[in-house]
Structure formats: C-alpha cells, structure tokens
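Given below, in the form of structure tokens, are the structures.
The numbers here are math on the coordinates, done by the rules we state, and not lab data. Keep in mind that this is a model prediction, so the values were computed, not measured. Cβ atoms are built from the backbone, for glycine too; each structure is taken alone.
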Structure P
C-alpha cells in the first residue's frame, strides 16, 4: 500500500500545524527529513530539511506499527502553522517515491482495516470531530471509546453459548443429553433480546443529540413568539413587528442550550389566514410543531384558549403585557431563565434515554438480531426438536451483530461513511 500523508489540522494560519504520515515508508521519510528516528511516542525537536535546505524547526513523533492510530508506522510533524511552511513540507513529502496525499478519511479507514477501530468507533469518531455541544461530545466519545462494540461482544458471547448448547442437542440426537439445556438457552435469549430492544429504543434520542432537538414556539399573532426567539438566541434572528402575520415561514435558530444542541422554531401566528402565503406558513407551522420534541405555547392572557390542542408535555405560558402580567417578558428578560430551565430539564430527561447505539444503521442491525432471536425463542417453546432451525436463527442474530461493528457485510457502507471525513483524518 502507498504511504499516505496529509495536513491533519485545519487549513489557515495557526501556531502549530500537524502533518501525519502513515505507511511502510513513514520511517525512511521521517529519517530523511529529520535525521535518526526519535524514541517511540516521545516528541523530539528537529530541523526538517530538504536537499540541505531547512524547511522548519518542528516537533517530530514516531509511532511504530502496530501501536499507532492506523496500525501502520506513523510519523507526525508538528510544524509552524503558516501556509508557506505547511505547503513546503507537503510538497517535499509529495516528491518522495511511494508517497501520496491521503484521501478523505483514509487514515481512519486504515485503522478499521487493521482492526484498530470497529465500524461503530469510526462513526463515533466522525461524530466527535463534528461535535458542537457538550452532550454531543460525551455521546460521540462514548461510542468512539468502543462502548457499543464492547456490548456487542458480550451479546455475541452469550449467543455463541446459546448456539453451542442447541447444537449439542443435535450432536447427541440419538443419545440422552445429560442436562436439559432449554432453560439456560431460554434465559440467554431473553437477556440478549431485552438488551437489544432497549438499545434500539434509545437510537431515536441519540440521533436527536447528534442532529439537535427541535423546540417549536406557537401561538396567535403578536403574542411575542419572534421576540422570545430573539431573546433566546441573543440576536435579531427574526423580524418583530406590531403588524399581524409578519412571520410567514418557519424561522430556525440553532443554539447550545445547557450543553444540548437545540433548534428553536419561530412559527407563523396561528389564526384564520389573511392570504394564501400566510395559509401556507400556518400549515408549515402546524406540521413542524407536530414533529417537534417540545412545544412552547404562548397566550396573550391566562383566560385565552391555546391556539393548538395541547400535548401533555407542552409548556404553556402567558407573555407579559404592558401591565407586567404573565409568566415572562422577552423584552426585559424577566422569567426567561426559568423558561430555559424548564426546556433544559425536559430535554435532559429525553436525552437520558440514549444508549450506545446512535445511528439508524445501528437500530436496524439491533432489530434484525432481535427479530431472529424472537423466532428462535418461539421455536424453542413450540418445537424444541427443531434444533437445527433454532441454531440457525441464533447464528443469524450473531451475523447481524457482526455487521453492527463492521465484521461482515459493510463494504458498501464504507465509501458513504468516509466521505464525511476530512482529509487528514
């Protein structure tokens, strides 16, 4: 395989830029640039030279195979972060025989191919690079650390044990098996099925943590929806006016709310539409509100009927008027902190339901395994003599778990996954 190299930090001026080299020629190239290889995993200050010309004074690190990120020999050059310095070093590396610039995500792909990471960890790393909030960082780091793979390995061992017990009855079909294995197999299948169902149920919440919760602000015209959105956003994100129907479309503002990614939705005022465009805006408002994770329903007064049929978890508030009546004032900020607390508590409660599986691909693999185990469990009760079929359903569940972490049947997914990585990662 070619030795690959790339800038692993962002382009542009910086104090330090990191250039990574991976492959069989990483050691010879590093020696040519910086002299004798430093001790593994110990930084050494060196002059980088090309044909006796000094390119930079840099910190160099050496990670010999297999104890490196990719599982191959890796060299890292921590150079000064000017554009000219980075370009000079990259040009020098590009002139080395057998070396080429890395494709997007190629370092991580080699880590997967060399069993340094499983596929779930790769996806966790992608999310970690993209994380914007504390909740996203924690969730991505948990998956990148191998938590989902570890759980899948526990389930896999339990199912291998169950399959072995079932197949023992096949091997001894003409003899008396010393122990009835059915109770142990039943318990193993039930335990794994419960875990799989729980993990699958948590995927929707985990996706919300990754993509962002949606909170819709609803109410009649001129009740203060846009003013509230601007107050929460800390900027003039929406036009405010005393003219009814100013907001015609859904206005979205993404924010970090107590560590959670949240998209606030300012919607059109709910009333009998005055024209076709306003009617479309109201229809969109109702549609987005129906799918939102939480709704803040505003009223002009305590005795005013809410503009929508309320859900159990709706936050219903009265916007303060000139006399200071109501629950909050977006203009003065009075009551806003309490509102933020209520929203945060609700979303934190939702977020607590997330497990280690964080993507739709994970959910499908978990449900496929669970379905196979459900069939096996049913047959175990109805027709335990069909041991071959029961064992095959258990093996089908094992294959689904293998696909979850990338052991089998994932080649068609890799190009799509790694397309989201930057070059240098």
Structure Q
C-alpha cells in the first residue's frame, strides 16, 4: 500500500491538527485527524500492522476513494485508464455541439477573441440542413442517448431562424428515437424577449448564458454596442422579463480594471431580488486570443496570462468565488474538476461555424487550418487524429499531483506559448498557490450544502 501521488493536502483546516485530503484523479475530498495523518505518513512501514476496527474502516474508505493505492504500477494503470476513458468513452458526456449562427455581433467588446475573424457571415438554410444531417449521422454512429446544442456567435440571436429550424428537426428525430434533446444559448442578452423565449421553449430551449462584465459603468466600458451606446440596463431589463421562464446563468470576464465592480454587481442583483434566481454565476479572468486571421501564429496576449502567474489574478478569482458562497449562492464552480479538454477527446463535442466548418475548440474558430472537418462530409479529417494523439501529460514530472486536472496544460495555451499543440503548458506554480484555497471552498460548499 502507498499514498496516491495525486493527493493534495491542506494542513490545519478546518481546525488545527485537522487536514483536508483531496485526490485530483478521483475528486475525493476527505477530512482526517492527526492520528490518521500519522498512520498515513508511515504507511510503508505499517503494511502488516493491526489497527483498531475504526482505523481499518478509515483505511478501507481511503482505498475506495483512491487516496491509498496498492503500488506504483497499480496507480500507473489507473491513470492510463483514466485518460483513455476521457479520450474515447462517449458515454462519459452527452453529445454536445456548439453552433455559430453568425460571426456578426451588435456589440464591440474590447477583448473579443473572435475580433480578428468577424465578418458578415450568417448560417443559411443549405448549411443548416447539412448540420442537421451531420448531427443525426453522428448520433446514430455513436449511439448517443443525449444531445445538447449550444448556440453561439458572434451574437446568435442576430440569426434566429437556424436556431428554431435545427432545433425543431433534431427534437422531432430525438423524440422518435428515444434520445434526450435540449439546447442552450450563449448570448449578450440584448435581443432576448418573452415572446422569443416562449417560441424557443417549444423546440427544446433549456438555458441561457448571458455575459455581463460587472456593474453598469464598468460593463458598459467593456461591452458597448457597436455604436458605442451602453448595454447594461437593456440586458438587465431583458433578464427580468424572461428569468421566470427559463434557466438563466451569468458568465462574465474581468481584469484588474473591472474587478471591483463584480462585487457591486452582485450587490445590485441581490437588491433587485435576482441573485438567487440565476442557475449559475461565474466570472473568469480575460483569456488570450490568436492574432490576425492572416497571421494566426502571431500571439496577442495582453495581460491575460497574468491569471496564471505568481503575482496574477488568482487572488481575485478566489475572492469572487468566496463572495458568492458567502451570499448563499452554492452552485459555484470551484474549479477543482478534471480538465476534460474537448480538443483531445474524440466524442466530447464539436463547434460548427456558419460556413459548416468543424472545430474541436472554440478558441480556434475562424482558423480553417485548425479545423477537424466539414458538415459536407461524414468523416473527420486527419487533424482530429493529430489532436487525439497529443498526450502532453506523459511529459509531466511523474510526481506532479495535478496531472489529472490539467493533462499537461491547455492545448490552446500551448499553441500561444510554443506555437505548437504538443508541448506542455505547465501552470504548476499557479496551481500550488490556488489549489489549497479551492479545496477549502469545496469543503465549505459540502458542509453547507
């Protein structure tokens, strides 16, 4: 017997001489006392030791949860199986397809990752019909039991007809074949209204994810209309009109400029009686983007990768999550989950752009050289296999406890940093700093839950 190499410890929490023990492979979180900690510290020397029944029960539970493993080979086999399941087992997740109805947008967000590929391209009837056929073909081939679509853009509601048409046809097919079907939308919220939501509910609408970047002034600075006019009050008014009809989540972005306004925004939602009506609320640091379409190898990072640096935004990430939990909002994405990267998972999901081009990562949309196929063909191209063959985690130090969570780092970040998808994009320094706080928050959620 030995301790798993994927264990993470938090000392003297929630009380002195108590420990939180989290396993990044199994996602098990357990609180132990000093007595059991001492036994685990001397596990190698106690293989034949006889313990009281309560200790034996504890050790048995730790084995079940992957905290204790038999030996090095046993754990090596487990992690290999773990990654193979993530990569090839289509029963792990529903078949999720993100569909861009247009690249156009009525906002001019200062950080838009699609800014360099935006143009007036709208998904038309011919390509909509091809998308329907492609999804049905893939669903039959994979024998999926659950299909979930996400409509995105640009602003997807600038081109509503394909949303209704695709969803209606797929719902009819799904209902006739015992398949669960639903869809959501990622929208800026400026075009939603009760009549539209009522219509889309009839063809499977389940949720809206609306982008709001803090309170009024800061949001309007980050996410104005294309003519420069403010958007905050329009979005909030629209949310109030539909939030009792459909699940609504808030997703926002922040940097140091608008960070403080997040708390003002949460105060505002609470005062308006809206906060606890949202299905989910999540704010993330601004992400990097590729360079101009004519030169995708050119990296435009700005200050966004500071999220992953020692003096970066991890403290702000923690503060926002803690504030949400303090307010009694318990559906908080703490961030300890396994990083199931769609780029290196065969059946995890795809993104289809308005031209019918298929991608495995939203951040690569608009760059056909990184596409994995087209809805005009039933098969993927060789790029998919190239992505699937990336096993960056094998290059990580074997004693790194974060391997199941990061799999060697984000492939998109790897391209940004190294101009290839195969290298590591190691953020261990960042994870060392943030993981203890995330584990504490997960524990607090569990005991309050």
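Things worth noting here:
- Across the set P, Q, distance in nm of label points 7 Å out along Cα→Cβ at positions 257 and 377 reaches its highest value in structure Q.
- For -11500 (helix-only ellipticity at 222 nm (-39500 (n - 2.57) for each DSSP H run of 4 or more, over all residues; to 500), calculated) the corresponding structure among P, Q: Q
- For 3.4 (distance in nm of label points 7 Å out along Cα→Cβ at positions 57 and 73, calculated) the corresponding structure among P, Q: Q
- Set P, Q, criterion distance in nm of label points 7 Å out along Cα→Cβ at positions 193 and 353: the highest-scoring structure is Q.
- Each of P, Q could give P(r) over Cα pairs in 10 Å bins from 0, in percent, but the derived value 4, 18, 28, 27, 16, 6, 1, 0 comes from Q.
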